[in-house]
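Structures incoming, each one as structure tokens.
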Structure 1
Amino acid sequence: MNFKTQFFEDYQIGHHRETLGRTITETDIVMHAGQTGDFFPHHMDAEWCKTQSFKKRIAHGTLTFSIGIGMTATEINPEAFSKGYDRLRFIKPVYIGDTIRVVVTISDKSDSKKPHLGQVTEHVEVFNQNNDIVMVCDHILLVNRKTDNTQQ
């Protein structure tokens with residue numbers, strides 16, 4: 001884990017970072033089902049899945065989200081904290097054995113209601129091993145400014 005202090009003024013629109021890959025396992029799916037109570041057949045019943053268009057068990061969207069976001073947490077900025085996520089979409093299914101990677105791009109910066117903070121939006125894209133996009137969302141950060149905006 002790497003601590004990287006960045007203030008609002010340090011973020012540049014268009015800057016991106018990319019993670020290494022992570023293979024989704026059956027254990028991931030079973031553990032996630034147990035943690036969330038989501039035992040829908042899409043995730044747990046291989047025989048039922050054979051009768052569906054996707055043909056095999058798929059990872060929970062929330063599993064893809066939590067692993068994907070967790071993969072981006074290799075840098076800790078003590079000057080920022082998460083406000084939440086917007087526009088979350090599951091584009092394609094993720095299957096057991098798929099390897100996902102994440103690309104995070106700074107897509108927007110704006111003022112915050114609190115003058116000592118700025119808002120930074122990171123556009124998050126999760127890809128599978130075939131370079132197909134499987135999930136997208138926007139991560140909203142509140143980031144300390146180097147100087148208080150009320151003094152300008």
Structure 2
Amino acid sequence: MSLKRRMAIGATAGALSIATAVVSYYEGYQPTAYRDPVGIATICYGHTATARMGQTLSQAQCTQLLQADLGTAFAAVDRLAQVDLPPPTRAALASFVYNVGEGAFARSTLLRKLNAGDLRGACHELSRWVYAGGRQLNGLVKRRATERELCLEGIKEEPTP
């Protein structure tokens with residue numbers, strides 16, 4: 001296996017590890033379904049797609065859902081971003097997509113700035129996404145601050161030509 005391939009695998013694993021830590025911290029672990037702040041049935045680490053009230057899942061099932069949902073979020077970032085992203089920036093955006101969904105990301109000013117090459121401006125757009133159901137939520141303010149810092153950290157790591 002080539003060094004370039006090994007480095008790509010390492011970078012991917014690094015981004016996945018970072019995103020897993022951020023998402024699991026901010027989503028929290030709840031094995032029994034509950035309603036999120038806007039009333040959506042949610043379970044485990046913020047999983048909504050197949051959650052239904054009254055449902056309880058094991059830690060292993062919740063971990064599988066987290067991995068699958070993060071895989072979906074990373075795939076959306078990789079498909080929609082038309083620029084190369086350093087692992088911390090990619091992890092921050094995957095955490096963001098995990099939380100707001102691919103559709104919101106696809107229609108966002110954040111993505112437009114990203115694809116225009118304004119990575120710093122794109123990272124700063126994260127701070128605008130702190131509302132749910134028309135209310136600013138402190139948890140989202142904190143999460144977006146972490147994602148923004150991580151996003152910007154990735155840009156700082158980029159070598160200058």
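Structures 1, 2 were shown, and helix-only ellipticity at 222 nm (-39500 (n - 2.57) for each DSSP H run of 4 or more, over all residues; to 500) at -5000 was computed from 1. Taking mean projected area of the Cα convex hull in nm², for residues 56-111 alone as the measure, the highest value among 1, 2 is held by 1.
Sorting 1, 2 by relative contact order in percent (Cα under 8 Å, 6 or more apart) from high to low puts 1 first, with the largest value. Each of 1, 2 could give Rg and Dmax of the Cα atoms in Å, but the derived value 18.2, 65 comes from 1.
Here FRET efficiency 1/(1 + (r/R0)^6) of positions 16 and 136 (r between Cβ atoms, R0 = 25 Å, to 0.05) has been calculated and equals 0.95, so which of 1, 2 was it run on? Structure 1 accounts for this read-out.
Rule-based calculations on the coordinates, nothing more; no lab input. Worth saying up front: this structure is predicted, and the values here are computed from it rather than measured. Cβ atoms are built from the backbone, for glycine too; each structure is taken alone.
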